[in-house]
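Chemist: Down below are the structures I want you to see.
Each reported figure results from applying straightforward, stated rules to the coordinates on display, with no laboratory input. Keep in mind that this is a model prediction, so the values were computed, not measured. Cβ atoms are built from the backbone, for glycine too; each structure is taken alone.
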Structure 1
Amino acid sequence: MTADLNRIKVEDIMVRNVIKAHPKMTILEAAKLMAAENVGALPVIDDQGKLIGMLSERDIVRRVVALEKDPTSTLVEEVMTPKPITVKPDYTLADALRIMAQLRVRHLPVVDDRGNLIGIISIRDIENALI
């Protein structure tokens, strides 16, 4: 029996204890954090606590490794995807999946009505909800 994607809300399955990156971290530091925490993307949060970007494994491969940039000196803010698309906790999994498919992303930050980061949802989270 599969779950109904139109009935389950993002808040029901989102990760609330979000691992974050700072824009001034090096790519090496961010990659090590991603590996240690077993995550494929990191929301990037500025000094005021605002979500300013997303850093994914794809960003690192395409914008650092493929361009032969030095990961020990390249900063997250140089490589991240700025102004990421977000979802609200009351969106359905169907909504989140549709956005992911349209944008070809695997992770979406979840924000409250004030735009504060309160979680993250991944394609893996949605897949696990269907099992």
Structure 2
Amino acid sequence: MGQQQLLLVILVTIIVGVATVVAIDTFQSSRVDSNRAALRQDILMILNDAQIYYEKPEMMGGGGQSFNTISQDQILSVETSNENGSYTISGSGNTVTVIGTSQSTDVKLTAEATISTDGMDINWTESTK
């Protein structure tokens, strides 16, 4: 094999190696983004249940315009732990906080929602486990 052919084989090997590393990194990033989106969707469903609890009168098992007594028992649409992550909920007054911790990545999302006359305002924060 000539020297030029040998250099070409080495160059192709390096290019394929770099492309493989880039592809693996892209797939990893996509997996984290997908998990983050799934956590966010689950948290939004939990906040929807929390808003229903807030609006429901106390004698019907609701909060009566308060999140003071909210617990995991009032959340019906999402399990406290699923393939996307595990979730905790706490509340006080007109503010409820939901924390979603990923099962498969280092993503931890916190949503703090406050109910006002204009609706529900949600503040998102993201951290790592």
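Chemist: Quick check: -15500 is what I get for helix-only ellipticity at 222 nm (-39500 (n - 2.57) for each DSSP H run of 4 or more, over all residues; to 500), calculated from one of 1, 2. Which structure matches?
Modeler: Comparing all candidates, it corresponds to 2.
Chemist: Assuming 2, 11, 21, 22, 19, 13, 7, 4, 1, 0 is P(r) over Cα pairs in 5 Å bins from 0, in percent as calculated from a single structure, say which of 1, 2 it is.
Modeler: 1
Chemist: Taking relative contact order in percent (Cα under 8 Å, 6 or more apart) for each of 1, 2, which is largest?
Modeler: 1
Chemist: Additional query: When distance in nm of label points 7 Å out along Cα→Cβ at positions 9 and 121 is calculated, the result is 6.7; to which of the structures 1, 2 does this value belong? Don't jump to the answer; show the numbers that get you there.
Modeler: Numbers: 1: 1.1; 2: 6.7.
Computing distance in nm of label points 7 Å out along Cα→Cβ at positions 9 and 121 on every structure in 1, 2 gives 6.7 only for 2.
Chemist: Just checking, which of 1, 2 has the largest value of FRET efficiency 1/(1 + (r/R0)^6) of positions 25 and 89 (r between Cβ atoms, R0 = 35 Å, to 0.05)? Kindly include the intermediate steps, with their values, before the conclusion.
Modeler: On the way: 1: 0.85; 2: 0.50.
Answer by largest value of FRET efficiency 1/(1 + (r/R0)^6) of positions 25 and 89 (r between Cβ atoms, R0 = 35 Å, to 0.05): 1.
Chemist: Matching task: 1.6 is the computed value of distance in nm of label points 7 Å out along Cα→Cβ at positions 17 and 33. Pick the structure from 1, 2.
Modeler: The read-out comes from structure 1.
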